[in-house]
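*Asks:* Below you'll find the structures, each written out as C-alpha cells.
Values in this text are rule-based calculations from the coordinates and carry no lab data. On a predicted model such as this, the values are computed, not experimentally measured, just so you know. Cβ atoms are built from the backbone, for glycine too; each structure is taken alone.
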Structure I
Amino acid sequence: MFFKKGLFSNIDQRHYFRNDLFGDLTWVIDVNPNKKHLERAEAIFEIIVNGVCYGDFKLKLTHDSRIDSKTYKQNNSVTQIHWGEAKNYISREELLRKTMILYHIGPNRYQISIE
C-alpha cells in the first residue's frame, strides 16, 4: 500500500513520507542492480483497529527515489508499506471507508490507528 497525503493538502507526498515522517530511519539502497532506485527501511508499527491493540509489527518500507518516473511526474506517492503479518488485521472488508491515522511515537516506532 502506498502512503498518500489523505486529508493534508499542503504536503508533497513524493517526499514527505521518506524525508519527513520516516526520515530518521536507516534507509539502504536495494542490492539488486536493477532496483538500485529503491530505498528500503524497517520500523516498528503498533496496530490499533477500532480501539483494539493488536501489538507491534516490524514492517518494511520501500521508497522509489526516481524523479523521472511517470509516477513521480504525476505527483503520486512513491513510498509504500509492506504489511507482512499485520495484513490480517488491516485488510478486513469492514474497515473500508474507515480512517487510518499514522503517528510517529518514538525512534523507529509508529502507530497506525484505524477507526
Structure II
Amino acid sequence: MARIPLVTREQIAEKERPAYDGFMQSRAGRPNIGPYSLLLHMPEMAQRLEALRIYLRAEASLSPKLQELVMISVAREMSCAFIWHAHAAAARKAGVRDDIVDNIREGRPLANL
C-alpha cells in the first residue's frame, strides 16, 4: 500500500482537470509510478515538470549516454534506489560501460571515462 494514495481524475478539482489531462496525455504509455504518482495530486505542477522533463530528455544538448550517467550518479549520491533501478539498465543501453555502472553503484572511483 502506498503511503500517499494515488489520485484519480474524479478526485481532481474541475478547474485542474485540463492540467491533469495534459499531463496524462504526455505520459501516454509510461506508468505513473514513483514521483509521477505523487505529482498527480498537483496537476499544474505535474504538467510543468513534465515539460521540463521533455525538454531535458529530447531538446537539450546532452546525449542519452550522458543523461543516464548523470541520473545514476545522482541516484547513487542521494541513495535513491528507485531512480537507480529505473536508470541503471538504461545507462548500459545508452552506452555507459558495465564497469562504470558497477563502480558508481559500489561508490568506487571512476577511471577512464
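*Asks:* Determine which structure produced the value 18 for relative contact order in percent (Cα under 8 Å, 6 or more apart), calculated from the coordinates; the candidates are I, II. Write down the numbers at each step before the final one.
*Replies:* Values: I: 29; II: 18.
The structure behind it is II.
*Asks:* While we're looking at this one, here's another question. I, II: which one has distance in nm of label points 7 Å out along Cα→Cβ at positions 40 and 80, as calculated, at 2.0? Before the final figure, lay out the partial values.
*Replies:* Details: I: 1.4; II: 2.0.
It traces back to II.
*Asks:* If helix-only ellipticity at 222 nm (-39500 (n - 2.57) for each DSSP H run of 4 or more, over all residues; to 500) is computed to be -1000, which of I, II is the source? If you can, show how the numbers build up before the last one.
*Replies:* Values: I: -1000; II: -16500.
So the calculation was done on I.
*Asks:* If semi-axes √(5λ) of the Cα gyration tensor in Å comes out at 32, 16, 10 when worked out from the coordinates, which of I, II was used? Each step should come with its number before you reach the end.
*Replies:* Working: I: 24, 17, 13; II: 32, 16, 10.
The read-out comes from structure II.
*Asks:* With distance in nm of label points 7 Å out along Cα→Cβ at positions 32 and 64 derived from the coordinates and found to be 2.6, which of I, II does the value describe?
*Replies:* On the way: I: 1.4; II: 2.6.
It traces back to II.
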